[in-house]
Structure I
Amino acid sequence: MKWSPMKPIIFEAIKKPLTTFSPTNLFPLQIRRRSMKRSDYTNELIHETSPYLLQHAHNPVNWQPWGETALNQAKAENKLLLISIGYSACHWCHVMEHESFEDTEVSQIMNDRFVCIKVDREERPDVDHIYMTAVQLLTGRGGWPLNCIALPDGRPIWGGTYFQKENWIEALEAVAKFYAENPEETLKYAEKLKDGIEQNALVSISQKGSTTKPILLLEILKKWQSSFDTKNGGTKGAPKFMLPNNWMFLLQAGHYFQDEKILDQVRLTLRKMAFGGLYDQIGGGFARYSTDEIWKVPHFEKMLYDNAQLLQLYAEAYQTEQNPLYKQVVSETVEFLKRELLSPENGFYSALDADSEGEEGKFYTWTKLELEQILGADLNLFREYYNVNSLGFWEHNQYILMRTEDDHSFAEKRQLSLADLEIRIQNWKQLLLNERAKRIRPGLDDKILTSWNAMTISGLISCFRAFGNPEYLELALANAVFLKQKLIGEKGRIFHSYKNNQSKITGFLEDYAFAIEAFMAIFETTGQKEWLDEAQRLTKITFSDFYDEQKSIFYFTANDQKDLITRTIEIHDHVIPASNSVMAKNLFRLSYLLEKPEYLQIAERMPGLVSGNIANYPSGYSNWSQLILNMNSNYFEVAIAGENAISLLSELQKNYLPNVIFCAGTTENGLSLLVNRFVLGKTLIYICQDNGCLLPIETVHEALAMIRRK
């Protein structure tokens, strides 16, 4: 039974109903920074490396980072904790900072009555999980900025998201007053809420498990299709999030079930996203989400994790149909990552802010006058191509560039050659990029996260497979070497975050899961066994530090972490797949590569623990659904042995083969899939299934015929 919070007594103590602001209803909003001398105030955040925390280091609020110092102070002084969570690219986090946290009246109330803690949710997703769950249980919704008040020991008692200044002051005073006058009642409430947080992590997990058969997926797909936006792509309504893993699963399911309606929806979605203002038409890369139904007005922040996953999605889509749009999106997105997020050490930074000069989207939008001055005689054609008209109009004479036609159709209607149009487009992009480079740039979140970088490696590997561009593989390998050198410690355990040559924060399950996935992808693409060895080593640590054998599931935090009120379990696939679903897929693949049947047994049990919820919320379990599909389809191990193994491997991997595990080598390397497979003077391909192999063949054409045979 799902936990239901007790009567929200603290909310009732506030004189008037507190409704948290709904940012999605107010886009666009421009916030200009108030002038304040940076030297007027300095708090403990000045010693941190997180750009988000450093943004608040000169607030008059006595912020402290999450840790024992702040928690011990709260206990010693018997003060409530005020925990405020956000991230550097969060527009509404900035708004609340300017309105409340830079305000001396508000800060005095906060400092007098609370021990105030600032948390970067990207640095401490474990802390964010706990207090986000608390706020969702209390209010039925969540988001960032996330503000939660807790007892000195960390147990939450009240929370919400964004508050306007007046409401924030009222809430702080009411909660502090209630706690002072009703300490025993508050303690009981806190304990019940803590129980609810713990139960919430387990409520979707069936201890007995259930079967995971393709019939379940057919039911899911039927239900899911009713939510498709068949005009604009994606799902119905706004705001529209891209959710790449949803479309990767739907691409594979459409392919497996030969369902053209599903495949058409995937293609429509990919086209509409790439044509919309959500996609940076000039510089490449995607913003976090669209505030409307047509992918026009983005929330302009750009996140590494979105673009990493979208690289993989567009690359896999290209393998199914060689659409030049997909190739363009991949090429331009990789260029964006190199130009704006790649560090000199080959790590990828986390994000770009939505704001510049205090205004959301200012860096990316254009006025007609600006375009006229830059483009001259080409302006009219440019206007038609990028809809500098009523469709592209945004606000304050600004236009968002977006497309409505593919290049071939556009050129044909205007009696232009495709080659001529493509030359013009490249010229336009270069002119506008040069002009944009003169503008004040959005803020850069320059911390480097293991999990997001590992996702980028997987995305780049997918791009290399689809397009064969060696630069993509070189980037992936350079980033993987960086992770090994800077974010894996002397004892072999992962750190979560890196900046200024400092690795910090004990790694979470997501760091291990995505790193294992990335290192396996490198091995399966290059045959370099050291990456598989590293994946196996990290898997062993994951079992020792995170696994609950009784539940057959992994905790998000390691078993030696002591600064949280509880350990959470991540099972829902959202904008990033759940760390448990990624780990289950890893074990499934490793079981074949390493000949470990015990891994397969665990991988088969794990989706059964959540299968009862998939039909009710298909988009929240899409990565699990991919695993279920793989476990119940014709799944192949392809071993390639011989001098030309890697070249044959590359040729095979240009094709869409989601139901294949690859193992290639030019020499014996001890892997069971390659043992006794070498014949002098030949390169042989072995197609294996369920521990049995067909007679070896020598051509990719023959291999594809065997794999695709029903």
Structure II
Amino acid sequence: MFIKKIIIMFLSFLICTFTFFITYNVLFPLDNKRIFKAQSTLIYDNNQKLISIKLSPDGYYRFKTKKNEIPLLLKKSVLNFEDRYFYQHFGVNPVALIKAFFHNLKSQRKIGASTITMQVARMMQHKKRTFRNKLIEMMTAFQIEWYYTKDEILSMYFNLAPYGGNIEGIKTASWFYYKKSLSNLSIAQIATLTTIPKNPNANRPDKAKNLYLKRLRVLRILLKEKLINIDQFNRAFKEPFLKKRFSIPFTAPHFTSYFKKEGVFESSLNQDIQKNLLQTLQINSKKLHHFDLHNASGIIINNKSMKIVAYVGSDKFFDKTSFGQNNGVTMIRSPGSSLKPFIYAKALDNGLITPKKELFDLPLHIKGYNPQNYFKNFTGEVSAEIALQNSLNIPAVELNDQLQNDSLYELLLKANVKSINQNKLYYGDSIALGGFGISLFDLAHIYTSFANEGNLKTIGFTKDHNSTIETRLFSKEAAFIVNDMLSDAIRPEFSSYWESSVDMIRVAFKTGTSANSKDLYSIGVTPEYTVAIWMGNFSGKPTKNLTGLDTSSKALFEVFSFLSHYKKPSWFKKPHNVLKREICTDAIKFGKCKTLEEDYVIKNVTLKRPCKLLRAEVLAYLSEKKVLIQEDMIKHKCHNIWLSYPPLISSIYNKQVIIRNLQNKLNLTQIMLKCYSFKENQTITWLIDNDIPFKGKSQEEIFYKLDNGKHRIACLDEASLMSEVSITIKEE
């Protein structure tokens, strides 16, 4: 009868306990987010070497440990040291609780009775050890046991266990204290890691005292349980301590900042190429400090895979005086002339040019915009390839204008360049010369289209990136011809062409220099790689009259030299539709062709020379050279358009300031006047201020004396079309 009562009481206790647990579980459900905490971000290079570790969102270093990564010896070491009856109890070990209770009544040295499951419950909360929290810990342990298997709970322990400071998880501790994977830990290291969670900050290997004795205690348990033999025990006993915590790797900080999510990532970065790019930028930037240049950035893209293999946002990341932590690869700056190749590619597709076809490099006045060449001079007639290689501004602006709705603006929109966020009118014709902002990243990306047959492909940061075509920017034929034109450009280290140098790598490259020499660009393309380099100052301070050719391009070719040893360079194959034909390369043809040359042409693209390219300044230039006479103008197909041109004042320009010679005692300055009329009747009329109008002849030079101050000068042709300029004469 007594036994029956005991059984009934025990069953009643179990039922009440179970009912209480079910009620508790409903009211306070298990918070799985606290079990499966946010992980650190681990980023590897393309050879599986760790290049960056980022804290979890809550400020801890946690590497996810999978069950199959735990060595058997480590697993048994922890079980024997922490909870030898782990597989027998249901989250709480009642025997251990009773034993601990009576021990703590008698002794000042307290002992705990926490099972591994209870420790997992405590790790979820990080609360103070009070009696109330201990009860909550026990109930949470029951919940964990209710929902998860023993092996899953053990895995939780290995992922959540504290190992000193902000290190959590056995895999994390193994890396920070030994820089090893779990499978490569020695017996002594396993024993050390086993004992740390008992008192994480006191036992951490980089700071702990007397950890030798604590490790010895674990080794004795392993020997007693016959998990190691006496020889292994002796070797582990003698193994010295490495009192160190390894610092986290810090390779390519701007590149790794793109990895925002937690987890493990195999990036596309090649550390050898990254190191070379960084060193090259640092060396070349340092050489230019006395020219007030203090920063450099660069990016290298594998053109086949479209993976980023090197990325240097700043050559001096830790230099606060030069704003070194800025990211020059994403910085929006003026690209200078670096986008001209895209204009020429579109001009090839539209039949406006061939490489040897001559263009006019003459003063240009277009919708109120008056671009100048870098050296403030004009070449006259120049072939398209020389105009591109020498980065002449006038031909680029004029070609871009002739492209109309297929111009550089439309190309950049199609390429999804995010900094192009205004309408076309906002940028105007200055867009051809870098009159807007773009990042080095976008610049390098769109340049890869020259290596990918005119296609812009998706770019990637990871090793498993699969490139797809985003859009076609221009034809593969145009890509090949522009590459050929750019590869013959003058190089910085030689006043000659690439072919004149033995063993030089063939690179299609273009430089760019923004106003006041603030931004110095060089971008190079081979079938294998696209390299883009920027030099300047993050502060926006101008440099001392530097150009992209004499700064960043030197670094560019040093990088390509390294890449050529890393991977044998090649050159682009000529597409079938690129033909070599003898064509007339005259800028303007009157009757018989003067210059016949063999040149690249694109099959089925009809060559055309719009009348607008033969603008007033061009006609004046041709007339001056006696290339164009009145009879030729009348016969030409563009004659009717020329008749609509107003006369051109060529000797002075609008808003010009003329400084009077102080040795001239009279307050008068003699001004040369010259005006071109495009009518059959060459008579013109001069209107100067309120003076009496007087007549002259087209192209006739007239000298007129004016006093100091502002003057209005107009030229009127026989059709009453007029051109007018305003000048100022002053003395200094």
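FYI, it's all coordinate maths here, none of it is from the lab. For clarity, every value in this text was computed on a predicted model and none was experimentally measured. Cβ atoms are built from the backbone, for glycine too; each structure is taken alone.
Comparing distance in nm of label points 7 Å out along Cα→Cβ at positions 276 and 620 across I, II, which is largest? Display every interim value, and only then the final one.
Working: I: 2.2; II: 5.2.
For this comparison of distance in nm of label points 7 Å out along Cα→Cβ at positions 276 and 620, the top structure is II.
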- Given a value of 0.55 for FRET efficiency 1/(1 + (r/R0)^6) of positions 300 and 380 (r between Cβ atoms, R0 = 41 Å, to 0.05), point me to the structure among I, II it was derived from. II
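Compute FRET efficiency 1/(1 + (r/R0)^6) of positions 308 and 340 (r between Cβ atoms, R0 = 30 Å, to 0.05) for each of I, II and report the one that scores greatest.
If we compare FRET efficiency 1/(1 + (r/R0)^6) of positions 308 and 340 (r between Cβ atoms, R0 = 30 Å, to 0.05) over I, II, the biggest value is for I.
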- Have a look at I, II and say which one yields 1.45 for Cα Rg over 2.2 N^0.38 Å, as calculated. II
- Parent structure of the calculated result -14500, given that helix-only ellipticity at 222 nm (-39500 (n - 2.57) for each DSSP H run of 4 or more, over all residues; to 500) is the read-out and I, II the choices: I
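With mean count of other Cβ atoms within 10 Å over residues 588-595 computed per structure, which member of I, II shows the largest figure? Intermediate results must be reported in sequence, preceding the final value.
Values: I: 19.5; II: 12.8.
Evaluating mean count of other Cβ atoms within 10 Å over residues 588-595 on every structure, the highest lands on I.
Compare mean count of other Cβ atoms within 10 Å over residues 148-155 across structures I, II and report the one with the greatest value. List each step's numbers first, then the result.
Working: I: 21.9; II: 16.1.
Biggest value here belongs to I.
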